[in-house]
Structure I
Amino acid sequence: MIEVVLLFILWAHLLVQLIIIAGILAEPKVVTKKTNFPFVSIFVPARNEEDNIEACLKSLLLLDYPSEQVEIIVGNDSSTDRTAEIIQSLSGQYPRIKLYNVVGKAGNARAKANVLAQLIGQCKGEIIFVTDADITVPESWIKNLLPFLLEPHIGIVSGTTLVDGKSFFEKMQGLEWLLANGNLLGLDGVGMKSTAVGNNMAFPKEAYLKTGGYEKMPFSVTEDFQLFKHIRKLGYKTYNLAHIDSLNISKAQPKLIKLLHQRKRWMIGARGLPWYWFPVFLISAFYVPALIVLMFINIKSAILIAALKFIFQTLFLLYLQNKFRRKTNWLYLLVFEPYYYIINTLMIIFYLLPVKMDWKGRKY
């Protein structure tokens, strides 16, 4: 009986992988004949980002979009470093960059949600793009997401974000983000909607306002998921895209403890996902324990399943690397499997510990 249960968990995990692969192959393609360039507003929440904000803003200045039809509003969220000074200097050179110092709290909104809630009242655009201060965007970012937003009754559109880095730890995070985004995109493709990507998303201002705004939503540390959920409740359609032309790049977390706090934030936010996501999480969480136990009961079956899982996952990563034109390093692919399950185990332990999540110097 135990062997049957173990085999069910392991084969179910492989089935989920195949469903994800099928889903990402069903990537949405929308063709629009509109050729005008509507005025858009770009929001960049920033808190103590003196090392990143200049690169972010310079990438936004290079967007392939009429400069007179875009404004970039940076919400300085009580920074104690040189963030505001750097923004002010760039805004003096480029009038489309505007500094807004966030003061007080808008209703229920806190942290990044509070920044976005206040920036809505400052913007002129009817379409809002959102990214983070540690992100660089491609020149085609707006032009790639915009056609989807011009389709009828679209509430929110997300591109994909991956991380770059040079160290082994940063390279592993790059593969982890690649796999996580691939899973999100694949399950989205088969109808299992989950969230928007908070550092790479866009939405009509009208759809946002119909939700009541962040000031009226219950506070969540994952503000992107909260907005996504409320927009979908209103009946709007959403897209998550796997396009190279809307691929944003983020910096990897430099230290393990920062990575664990980041993942704890994500896991807290995941509590609000629809019920059908939890079997997927449970199957994934029990894969390694089930495989280890099966090794002592039926080692041939365990080796077969482990080999198939590694092959499916590696081929999936190679497909995604090719799709997003990322460089392939076979050594990293070979060691990614043990890294992935070590880091996931640490994530679960850290999530269960009675330690408050620390994000941008604030504890929740």
Structure II
Amino acid sequence: MLVVNAPEFFLSHRLPIALQAQALGYEVHIASADGPEVGRIKSFGLTHHIIPFSRSGQNPYSEIKTLFRLFFLFRRVRPNLVHLVTIKPVLYGGIAARLAGVEAVVAAVSGLGTVFMARSFFARFRKSVVSVLYRAAFKHRKLTVIFQNPDDRVTLLTIRALSSSSARIIRGSGVDLDDYPFVSESEGRLVVSMAARLLKDKGVEEFIAAARLVRARDFDVEFWLIGSPDVGNPSSVTVGKIKEWEQEGVIKALGYRTDIADLYSASHIVCLPSYREGLPKSLVEAAACGRSVVTTDVPGCRDAITVNETGLLVPPRDSSALADAIQSLLENVELRREMGTAGRKLAEKAFAINIIVEQHMAIYKELLANDSK
């Protein structure tokens, strides 16, 4: 059973894993919040269960209710193995799996968020609470924790949440190289794209500020902001603010899109000035499409590129440095294209979906083989 907070996230990040497990003879169940994409999950022959994961998580009663819903689901279905993906499923599902007697657990830490970065008194308190939850979630006898970058692994080892023998690194969720083909740059107007959930933590405001700076330097370039606000997330950018930026003429807001490969093919540079990531799928997709990248020197983002070969790193929260890096690639066509070619090679070597799926299947087999002994 794969437990994921949102059905659309399962489809975009974990569907190939579920389908390969199904092809190998596993009976595959999915547990997530409700949503319009649930029907599509069922269309693949996967059994779906609704668990009310909230976006903001501000109501303790709702959070405890979610944990117990997972416990009762595990008791009823009796999965041999549960695969927990994203923060809340990992924390609540890990505790519930232990209480319900699930034999084997795979926990995918696809990013620790900003909780381990903040410095305020409340943030430190929240970090201590989350640390306790991670320790409780990872006290399973047969456990593998998958990290997407080494920094997150070190962080949870440092707080003694798990043993190093339980930790593995798999670089991201993978990309189907056929769906993200390498297309040569267009000869038209230069385009810089950012595709992400429109959260402040993703560096949206820095992207806007950098766009202002670059455009003020008389470059004929468009900045595309691809994605939608995350309703219920306190870090989300508002619809009103996006309209303001569009009216100002600093960016072109494209909203939520499913044709990312086409948009990247029409772009010349892909940018993600995030504050922290697991390993961002948007940069993996950019590499597959052969696009140079400008991103931040933070966990996850720096692990998605080969520095100065497939992309450039800038300090987080620094719109001026971001603008300078973007400008350097706008001005240097040859370097930009060399980085794009190197990015495609990196995607073929490290991010191809078949490689990622096989790594997961090996973990499943290992845990279930140990279970049968």
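Here, each number is a calculation from the coordinates, and none is a lab measurement. The structure displayed is predicted, hence computed values, not measured ones. Cβ atoms are built from the backbone, for glycine too; each structure is taken alone.
Brief remarks on what is shown
- Parent structure of the calculated result 1.8, given that distance in nm of label points 7 Å out along Cα→Cβ at positions 181 and 285 is the read-out and I, II the choices: II
- Among I, II, structure where mean count of other Cβ atoms within 10 Å over residues 45-52 as derived comes to 21.1: I
- Of structures I, II, the largest value of Rg/Rh (Cα atoms, Kirkwood Rh), for residues 221-308 alone belongs to I.
- Taking distance in nm of label points 7 Å out along Cα→Cβ at positions 5 and 333 as the criterion, the largest value within structures I, II is that of II.
- A value of -13500 for helix-only ellipticity at 222 nm (-39500 (n - 2.57) for each DSSP H run of 4 or more, over all residues; to 500), calculated from one of I, II, originates in structure II.
- Distance in nm of label points 7 Å out along Cα→Cβ at positions 157 and 301 derived as 2.5 - corresponding label from I, II: II
- Relative contact order in percent (Cα under 8 Å, 6 or more apart) derived as 15 - corresponding label from I, II: II
- When P(r) over Cα pairs in 5 Å bins from 0, in percent, for residues 77-212 alone is computed for each of I, II, the one that comes out at 2, 8, 15, 17, 15, 14, 10, 8, 6, 4, 2, 0 is II.
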